[in-house]
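Pasting the structures here.
Any read-out appearing in this document is the output of simple, stated calculations on the displayed coordinates, not a laboratory observation. Given the structure is predicted, the values throughout are model-derived calculations rather than measurements. Cβ atoms are built from the backbone, for glycine too; each structure is taken alone.
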Structure 1
Amino acid sequence: MEINQFKTGDGRDIYSFAVQSFPTLATNIYLIDDGSRLIMVDSGSGLPDSNQHLVEGFEAVSEAAGKTITMGDVSALLLTHGHIDHFGGLKFFREHNEKAPIAIHQLDVRVISNYEERVVVASRRLDAFAEQAGVSEQKRNELMAMYTYSKNIYESTEVQTVLEDEQVIYDMTVHHTPGHCPGQVCFQVDDLMLTADHVLGRITPHQNPESITLNTGLGTYLNSLKKMSRVPGIRLGLPGHEKVIEDMYGRIEEIRTFHDGRLQKVLDICKTPKTMLEVSMELFGEVKHYHRLLAIEEAGAHVEYLYLRGELIASNLDEIADHPHPIIKYVCE
């Protein structure tokens, strides 16, 4: 297994390795060693391959560090946000470490500690969004089956520590950066930034409409990007997926420019009235399986952003007024 090792400006060691959270998605795990304690960041998905890679990762870190390091040695487990590819391995972690406190931001606590409630509520909101977007009942049923497929691999786990913005914990600074997820945080370790899913090196983090989940939405995400661009002195960004970010500030500007371009595409598409589903089809074409849901959410986040700012309006007011669950068509103002 490949291990990456980083040294912060103040001499702390950070080790990283990737676990296969899902067949097409690997998640980076970080171990921060300051000589007196070992902090683990994220835990993978909890699926068998992910758990096995956790074990192999600790073995590889032990070899790289020249000393035995196990999950039982972890002093605390910090979670960057409440998406299952980052927290689903908590049960497996607890089988190897019963004492280390688990920490996550306040806005994602219920995802971890009351997971069953979260799944039910989020599923209903997602189904309502898909109906409004113009997805047929048959397709919605298929999408919801895919959405809930992996949800039974995790069960509620108690959270011991609640994170807050600008909190200093274990000599690291917490930066709350909602948008991709309500409780998304980045951890600043001296001159390195664990950017989680807020800033990724190759792809842009997935966006959800705020109508599905509060404290998400493209506007919230862009504000968080601006906030991170103002944090001084970051030498490297260490993301939740993919490779190290050599220039975090430059990458932030690239992501902002990308979304500006996508927003303009949506405006061009909506020169004639379009549903969110139709916008999604024109942006992404025919996509299959779970990516269909992701495409509709991504398109919906951009449509919502423009609608909230008055750049798009609802064109079918009579239908909206007469139907209890209307499909909304958007057009440029």
Structure 2
Amino acid sequence: MPASQTMKAAILSAPRPVVGRPLRIGEVSKPTPGRDEVLLKVSACGVCRTDLHIVEGELPQRVPNLVPGHQIVGEIAEGATAELPVGARVGVCWIGGVDGVCPYCRRGLENLCDAPVFTGYTVDGGYAEFAVARADFVFPLPAALDDLHAAPLLCAGIIGFRSLRVAGVEPGDRVGLFGFGASAHLAISVLRSWNCEVYVSTRGASHRKLAEDLGAAWVGSEEEKPPVELDRAVTFAPSGDVVIAALGSLRKGGIVAINAIHLDRMPEFNYDRLLWGERQIRSVTNMTRSDARDFLQIASEIGLKPNTTSFPLDEANEALRAIKNDSIDGAAVIVP
């Protein structure tokens, strides 16, 4: 096969623990854009905890020989339009398309679409030199956001932003962040710009130090309870125990938003002590194009620069292990 028709990619043939290096790095056919699609030359691709759930099989395998990755920054290489010329810098997110006709899409709830496309899960993603995406699901990137720092914004940032919306956060609220990885360390910057007091409960001394450096009003371990009652809380760990800890920190009428695509379990808890008083638990599901556009604008305005550690494509397995082991502060980004 001619070299121009191939590309290097990280391929998942069969899910297994990341300690076993489940991704094979090799040459595959370069994708060809179809109707209403664009071909992107990938500049960077963020590594998300959802990628970990896919690679390790906590989410069922949907596509054989999958190329993961759904926080893609790239340049338009083919399929250009007047709005998206060749060379335009764009981002691609977890939601890669919706059917547009189901009851949820018709109600403006495209994040709940009955037949969505998931980038890097039901279609190939960005752990590669090139990727294909629907033209109406790519987002022009503000010049202020460089490739390396824009990539983590495209899922961790957007879904964190949607979590704040689902939690009903208002400017000046007391907000708890339970877990402090890639998504939470971006959400805190938005909260600070809204003059919110932020209380962080997380494991790992380095994560607690990062939360302090980013302006948290209080930082504690995962066993510690914030010293005040919270108006809102967002959980970022895939743990039902963390949800209960967040619920136990709320004032009456407060809301917990669960930012997780997979949860280990929901333990039994005392209704009268934890939920009564019109406290609420809400789940966060995917994102909308409006979330993406609004968040990227805010990120540009406040100069949001996530902590990043870059990995070459050949080290995609190592990037996943870093996320699994919480061995880096902030986000991992693959740079082909």
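Quick notes on this one:
- Source structure (of 1, 2) for Cα Rg over 2.2 N^0.38 Å, for residues 68-123 alone, computed value 1.21: 1
- Which entry (1, 2) yields the derived value 20.6, 70 for Rg and Dmax of the Cα atoms in Å: 1
- Label whose coordinates, when distance in nm of label points 7 Å out along Cα→Cβ at positions 180 and 212 is calculated, return 0.9 (choices 1, 2): 2
- Across the set 1, 2, distance in nm of label points 7 Å out along Cα→Cβ at positions 140 and 284 reaches its highest value in structure 2.
- Of the structures 1, 2, the one that 4.4 was derived from, the read-out being distance in nm of label points 7 Å out along Cα→Cβ at positions 76 and 292: 1
- Computed -6500 for helix-only ellipticity at 222 nm (-39500 (n - 2.57) for each DSSP H run of 4 or more, over all residues; to 500) - originating structure among 1, 2: 2
- When relative contact order in percent (Cα under 8 Å, 6 or more apart) is calculated for each of structures 1, 2, structure 2 gives the greatest result.
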